[in-house]
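Have a look at these structures, which come just after this line.
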Structure P
């Protein structure tokens, strides 16, 4: 069975919030969307495990608003760096605990990823969604790199000292606000120097262009979809997709229903045809080597046919029924991620 390597999950956030333990991930639970028994049922071989710091004391996303015909959710204020680094360190502790229990194999090379995908544990790349834990002098990057961090999104939608994200706004493009700050441009250059992957998901249009102007690595959006199908600020326009395609980059399709449904509504009623429409459009612009999957497991409302990680088996069947042959299925499921990691990490 072709394994899936996934561009984004928020399991570490659930663990940091105390909602799931490492032992429950190993043994199975009903509190979220990822655990080992369901991962095996769905054919998950690994993925990017995100470190994300929620705004302390802030309410969660307004789900009721995101069921309306249009919405524009206000973003929380910037986080202070000491708060962010403390929670990121806690997330790394949970990541290491998963490794101790044999749930994951931490990977810092593409060869390690490719080997672990087919093994008994999940191949795991440590990723940071929003770089609030890093100060303007980038000193914390040494610590995080030593801990295994190999992928960074400069922003979650909330702004950072590095740049500006996009609100959860529908309908809207991501042409919202200025691009990277001077600190943000230094961050991109330092990530290039260290061969850390830069994730464009959540970054606004001007910031994406700045990364394209600076970076010498393929452009990557780990969990983003096509604006052509769903005109959300979080989805990528055709011009943005062409920028990514020109560098041999990759876009991972997000399973969050507000980014799949053409009406942008965050509800579970979301036929697989919506995902296939995004797939077809992304293939048209990015080609067979530029499309993958970035689920947002444990961070989004999923289609009712998907439900959790076990639903990857249903996705595999849908792709085959859609006419995806075995060679292309392997590219979409994992080979495209491994290919872009080799190019980015210099292996």
Structure Q
């Protein structure tokens, strides 16, 4: 199958990015080095092109009702200009996808889904659309730039009349940006270092991209690839769909009880409620390496007697930390913070301890 290309594909190639297939798209994984790009975001400001993400617009008098039935969080709490992290539970106890729900206005919402799940999520939500909610897949028409880092506000403020400092975490404003009307400026991100995500129509993508780099040049703004995106999110303990959450992992096992609200009925809510009452048998943990070693996905997690108790789902060397960190599922009795465990790194058994994310603290 031919790889899809984001609107600025040629720009990334022109910048010398190493391009790799990711979620069906040709995506920049790095421009310089993962370490340099990671540090740019932690200490300054960097720009990710994450236009591979999917966006659905749902509108009509029953849009909220549909969202309430398919998502685990309570979207009725949203007001205009607010976003919410949520997930789409499946009928078997697992997760179809995790997503963001944006309330654009009364009776109009935007759902932001993972690139690898666009078609799957669309079909899933459509299946429950029994009341004629107008659904539009606008994924191919929009670019998404994540401008992340402690200097993001300073880098972007000259490009908009919107006071960026007033946009609180998980809220957004639709306003003018870099000479373009109706850009969604959202204080969301996947790095733990603050910043904004900008949703812009493809026809203005190059104009906005160039304006961002011109405005931020004195702050040494840089383009950032997917490699650093992964180390940044892992230092925060943010889940990645396909690794830490899947069709087979329950939101309660994954520590997503905080976005699983039993004040309403949603897909499989009755079984999940029962699971909450009875307790789960395994849990997603964060862990940090005590001894030297880099954990990777699918490495076995063992107790101190070398009995297998689980598996690593994501792992890396934390560039801002100086030691390895990871996430994985273990039997519930080993999920308490400070519990010592072993990670099987090839033939070695390397000591680690259970730790509550975020590992990186500002």
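What follows draws every value from the coordinates through simple rules; no lab data is involved. Keep in mind it's a predicted model, so treat the numbers as computed, not measured. Cβ atoms are built from the backbone, for glycine too; each structure is taken alone.
Structure notes:
- Parent structure of the calculated result -10500, given that helix-only ellipticity at 222 nm (-39500 (n - 2.57) for each DSSP H run of 4 or more, over all residues; to 500) is the read-out and P, Q the choices: P
- Per FRET efficiency 1/(1 + (r/R0)^6) of positions 204 and 308 (r between Cβ atoms, R0 = 41 Å, to 0.05), the highest-valued of structures P, Q: P
- Which entry (P, Q) yields the derived value 29, 58, 13, 0 for P(r) over Cα pairs in 20 Å bins from 0, in percent: Q
- Label whose coordinates, when distance in nm of label points 7 Å out along Cα→Cβ at positions 132 and 196 is calculated, return 3.9 (choices P, Q): Q
- Each of P, Q could give distance in nm of label points 7 Å out along Cα→Cβ at positions 4 and 316, but the derived value 2.4 comes from Q.
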